[in-house]
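Next up: the structures, one after another.
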Structure 1
Amino acid sequence: MYVESIVRSHGGIMHRTTLRNLGVTPYRVRKEIDAGLLQRVDRHRVAVNGCDTALLRAARLGGRLSCVSAARFRGLWALDDERLHVSVPRTFSAPVTDRAAPLPLLHWGRGPAPVHLTDTIEPLANMLLHIAQCQPHELAVAIIDSGINKRMLDLAELKRLARSVGGRLQAVIEDCDGGADSGIETVIRVRLGQRGIALRIQIVIDGHPVDGLIGDRLVIQADGYGPHSTSSQRSRDLMQDARLALRGYTVLRFTYAQILYDWSYVEAQILAAMSQGLHLWERH
């Protein structure tokens, strides 16, 4: 087997010590570097061509990918963050030399899981702790919630971890339920919950799920449209809104940007609808 195949199967980047422990000789590594199959990352690591840029930058800093950068790499929902989140040892003193990229955000704290000098990404438990310590509460909940929803994280295991670690991570996990299909739905649920408003997620009405429901009939829809969304998706959503309105539901649809960056407007519209009783069926 080519060394390149081994490195690719381990995430695209490996410590030379790990390769040596697998029986790969330094000669074989040098041979594949010379052949252009592998690239040197630093004195200790090699990577495949096309290796994830974030992993490479973290390794060149002498750290491990962590927090939202590690979450995104693992396939969890996370906001776009140009900053690289890197876990570094307390003795870290290397200068940042990549002037073309935003300065990385360094995580110094130790987590509950042990790490090894050959690790290129922070262990899962440590990543979750860094997320809870670094991110606003509702965003941390949304990231972890997405992992539960995708069955990448187990809620029972997370609760045991939370009891063990305590602090902000425990508060975040207490607000997780894994019910949302997207992180933006979780953000709405948590923010409304902080106001004492219960938002039920992914409720099926007339055979179709809605993002959230307050009371009997106030439907909250969250547009997650980005550059890759299609007009057909938008048309389908508007058709659903019309169908709900004809059945007596009040539908409030907000954009991704409004929810994240203009929450006061979103909250004001929801409160106004509730003050008019638009979340309840008329009682006779």
Structure 2
Amino acid sequence: MIVIGEIQNPRACQAFSDYLLLQKIEHKVVVDQSSQRLQILVNPEQQVKASELFEEFVNNPNQDKYLQASWQTGAVLKGGKSNLGLMAIWQSGGTLTKLITLVCLLIFAASYFGFFRSIFQQLSFQWSVSEFYRILTPAFMHLSLMHLVFNLCWWWYLGGKVEKHLGSNQLLQILLFTALISNVSQAILANTNFAGLSGVTYGLAGFVWMIGRRTQSNDLFLPNNIFIFLVGWMILGFAEVLPINMANWAHLAGLLTGIGIALLATKKDNNKKATD
């Protein structure tokens, strides 16, 4: 397929995509990894017509016909024929962000379809030299759909930020360190019956928040209100006023680990700048 143009605004791109559907032009919307803009691709035999329509849209994107197209294609979009939406979100993710998301989804699906006991026996926390990996693997298990969705949303948002701006290696380091320290802390200070990626997501929250404060970055930061919400949620967990059980020590250990990694990273950068 051939790229006929790029659109930055997702809503505008959706409107044009709807209009192309009405014009019976097969197309696909993808995210350009370098510019993070949405690209519209069409088949070569429809390129001329699609390019003319794109030029018309760019010159006057507020025409009523584009809004009407969105209404008229509503049923089609519900049927899953739009390539924007979830597909564009998925394509915007980094390699490691996607990989961990898939691992968590597959483990949860296997647990849901009758393999929970065997999975828990193989992946739950265990003090064992021969099965050392079980210090990390509880992070990839989830005990309910809400638990899974909550953690993966934060993972995609925070992990995606880190991978996009600092690379997969930095994200992998944070993942391993925060999973290790949060899981061990929960096992020592509470018990070994826990699961979930929340220790890692709290670590990412601490890392991104501190990086933003130390570097004043406009790209990699976490707003204070979101950080306060996460800390407040953790405090409620320790206070045991919520109707759910939470791995509170894993959350706290993950948060402090993430902040610590950010402090070390920014200190190293400052020292390097001072010697240059």
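All of the numbers you see were taken from the coordinates with simple rules; none came from a lab. On a predicted model such as this, the values are computed, not experimentally measured, just so you know.
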Fill in the blank from the handout: relative contact order in percent (Cα under 8 Å, 6 or more apart) gets 15 when computed on, of labels 1, 2, structure 2
Practice task
Please state which of the structures 1, 2 yields -20000 when helix-only ellipticity at 222 nm (-39500 (n - 2.57) for each DSSP H run of 4 or more, over all residues; to 500) is computed from it.
Solution key: 2
Handout entry: For semi-axes √(5λ) of the Cα gyration tensor in Å computed as 44, 20, 16, the structure of 1, 2 it came from
Key = 1
